[in-house]
Structure P
Amino acid sequence: MLHRISFENGGLCNELCPVGCFRRYCRRYCTKGLSVFIFYGQYLLYFLIGIALLWVLLLSVGFLILGKRVRILLRRIAQPLLIAFSTTSSEAVFPKLPKSWNALVAVTE
């Protein structure tokens with residue numbers, strides 16, 4: 001009996017949550033105006049700059065360790081990385097990555 005109540009409560013929350021979020025955002029835009037979009041745009045820009053700097057750091061360290069072989073590694077893991085970032089699922093991609101690393105080691109030996 002208790003599980004039915006919790007499922008009904010969860011279903012009610014799922015139905016009403018979008019209404020509450022929509023109300024909150026409408027109130028924010030009505031009081032602050034469209035400057036809210038500028039704030040969120042800056043936030044997104046800083047986030048993307050952070051991600052780009054992280055990739056530059058990772059590629060620099062990779063270049064220091066692997067040298068020019070980092071290009072081979074990037075070519076081999078490009079498709080799994082694209083799948084991982086587009087689906088936000090690393091579990092689906094992880095089995096392909098060790099195969100790419102092993103293939104890189106086999107090329108270098």
Structure Q
Amino acid sequence: MQKTISAEQFLKSRKDYFSIDVRTIQEWENYHEQDMTHIPFEEILAYSQKLKEKKAVVLVCRSGARSEYAAKCLQKRRINAINLQGGLLELVQEKLKQGLITKEECENALSKIR
């Protein structure tokens with residue numbers, strides 16, 4: 001079972017995953033990726049039965065720490081949970097690197113994430 005995924009790998013295959021942002025509601029409202037579902041870290045285990053139906057779940061937070069812990073908790077429940085290394089900070093920078101967003105969009109996103 002894969003435990004982590006890089007931002008580069010994720011961007012190449014993000015449609016293959018059910019993506020969950022585990023940050024707080026305030027963080028989510030400041031910035032979020034359009035195709036991600038918001039389930040705060042504190043509530044993630046309550047959704048474990050529903051997540052078992054998913055092929056693979058990628059968990060995301062600001063820097064990758066909370067999502068790594070959430071992924072480990074879900075893995076113990078036999079859910080194919082994968083942590084996005086570096087979190088949204090890394091993802092936004094990778095999007096800039098790949099030309100998916102402009103430098104201005106990247107700086108704006110990073111200021112909202114931090």
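Bear in mind these aren't lab numbers, they're just calculated from the coordinates by the rules spelled out. Just so you know, these numbers come straight off a predicted model, no measurement behind them. Cβ atoms are built from the backbone, for glycine too; each structure is taken alone.
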* Asked: Looking at structures P, Q, which one was helix-only ellipticity at 222 nm (-39500 (n - 2.57) for each DSSP H run of 4 or more, over all residues; to 500) calculated from, given that it came out as -30500?
  -> P
* **For Cα extents along the principal axes in Å, for residues 29-84 alone computed as 31, 20, 18, the structure of P, Q it came from** => Q
* Asked: Given a computed value of 31 for relative contact order in percent (Cα under 8 Å, 6 or more apart), which structure among P, Q does it belong to?
  -> Q
* To do: Looking at distance in nm of label points 7 Å out along Cα→Cβ at positions 45 and 61, point out which structure of P, Q has the largest value.
  => P
* Work out which structure the value 22.8, 64 belongs to, where Rg and Dmax of the Cα atoms in Å was derived from one of P, Q. => P
